[in-house]
Structure 1
Amino acid sequence: MSIQVDDDDVLEMCNIYAQETHHREALILGNRKGLLELKNAIDQALKTGSAVANLYPSDFEGYETCIALVDDENQFEKLMTPYVEQYVQDDDAIDPIEIIKDYDAKKEKPL
């Protein structure tokens, strides 16, 4: 196990396991570099509204974790449920990728 964070040979390893169903745990497991990448992206999302963490799961297939700040309680309540097990969604449920797309569109437009 490596705890070096300055070594370019150490990947940002992080497995994110979604809840199977309501009231079940979600799990985030990662090496130090992976958890710091996730933490830094969360800090950036708190400042700017959204951010991306570039991570690698245990099979080394890199992926992006998109993070967005949703301060609007009404909007948050309309988000699709995050469970792996499928549930019927409300007709007006918001797909979380739409939140990310909204932030991306705002970042692309000059002020």
Structure 2
Amino acid sequence: MDDTEEEGPSGWVKLISEDGFTFILPEKAAQTSGFFKSTLNSTVGFQESETKVIRCGERAAVLETVVEYLVFKAEFGNTAAKNAIPDFTKRIPAGLALEILMAADFLDC
């Protein structure tokens, strides 16, 4: 294990992009992704479930928006008043929309 793969802080998950950037997000937010949820499931036995460090095959520019969306989804996912939820689509860079869509589909966001 190298320096970038040390254990993530308790209650948090560390995501490492394809180009080496690190993103740390609350485990609750990471669990809103089906892929991350199954990867972090201790009964499956992946190393990531113990270290809370996941290497992703996405560029940092794409992963940044995915992480932002996961935090957004964790915060507003169960909000009853739909008019109180801000519009997330304005945060998606147009030039990355297709890559973000593909990543979100793969990660089951």
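Every number in this text was worked out from the coordinates using simple rules, so none of it is lab data. What you are looking at is a predicted structure, and each value in this text was computed from that prediction instead of being measured. Cβ atoms are built from the backbone, for glycine too; each structure is taken alone.
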Winner on relative contact order in percent (Cα under 8 Å, 6 or more apart) once structures 1, 2 are ranked, highest first: 2
Which of 1, 2 yields 20.4 [mean count of other Cβ atoms within 10 Å over residues 64-71, calculated]: 2
Comparison of 1, 2 by Rg/Rh (Cα atoms, Kirkwood Rh), for residues 32-71 alone - largest value held by: 1
For 47, 42, 21 (Cα extents along the principal axes in Å, calculated) the corresponding structure among 1, 2: 1
Comparison of 1, 2 - label where mean count of other Cβ atoms within 10 Å over residues 56-63 is highest: 2
